[in-house]
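For reference, the structures are reproduced in the following blocks.
FYI, it's all coordinate maths here, none of it is from the lab. Because the structure is predicted, anything quoted here is derived from the model rather than measured. Cβ atoms are built from the backbone, for glycine too; each structure is taken alone.
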Structure I
Amino acid sequence: MVEYHLPYPPSVNNYWRHVGARTLISRGGRAFRVAVCALLASQGVTTLVGPLVVDVIVHPPDRRRRDVDNCLKSLLDALQHGGAYQDDSQIVRLSIEKRKPIEGGLTIVQIQEVTHT
């Protein structure tokens, strides 16, 4: 199992921007992706290739109401882009838990390869 401590991800509501007919990742979404890639690289990430179980614990940066599922897309895409796994289609089980706010926010991700699917 590997564990990563990452920044709090942007909501899916703020992750995408529409420019004409094109849909792009927002400036904040790109900054989050770059931060995750740098953190993974500094920890010597090894790309996992089999089926995966991913457990996520999020500590929002403040007490505002947030839908816990809205942060998953940007988080899973950044982990893939950073080399934690080849593709998020490898995930066979995904759990997310929201805990008390921490100033600045925090995301703890645990990824485990599984032998059964």
Structure II
Amino acid sequence: MSFKVINFKNKFSKFNDLWSPKVISELNNYQFKLVKINNDFIWHKHDDTDEAFIVIEGKMFIELRNETVEINEGEMIVIPKGTEHKPFSKKETKVMIIEPKGVTNTGNKRDKLTAPNNTWI
């Protein structure tokens, strides 16, 4: 059996589009996705799953209805299912998202920022 090491820098170098998560691996029914973000996303929620954000490079924020949370490089946050949130960053930030296979990036909303699902790099 051959095992494959995944290099985040190499994977991030393969795309430039923003707010369009790219799958890099799977674990059971979960996908590990890399995404570049900048500026504002949309308010949305995921009714059936929690969502984990890990900041690889830069700084992101997640606006919630009653507070804004800052997540710095090397930090992570889990947004519980059903929680309305709006991610944003003030400059380009590289993030890993961990969530079940088939989750749409805009959750319960359809928008120009709704990305194709299950796009691998």
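Among candidates I, II, the computation of mean count of other Cβ atoms within 10 Å over residues 39-46 that gave 17.4 used structure II.
Looking across I, II, the calculation of Cα extents along the principal axes in Å that yields 48, 29, 26 traces back to II.
Which structure, out of I, II, was distance in nm of label points 7 Å out along Cα→Cβ at positions 79 and 95 derived from, given a value of 0.6? Answer by label: II. When helix-only ellipticity at 222 nm (-39500 (n - 2.57) for each DSSP H run of 4 or more, over all residues; to 500) is computed for each of I, II, the one that comes out at -7500 is I.
Structures I, II were shown, and volume of the Cα convex hull per residue in Å³, for residues 23-62 alone at 95 was computed from II.
Kindly point out which one of I, II the value 32 was derived from, the read-out being relative contact order in percent (Cα under 8 Å, 6 or more apart). Only one of I, II returns 32 for relative contact order in percent (Cα under 8 Å, 6 or more apart), namely II.
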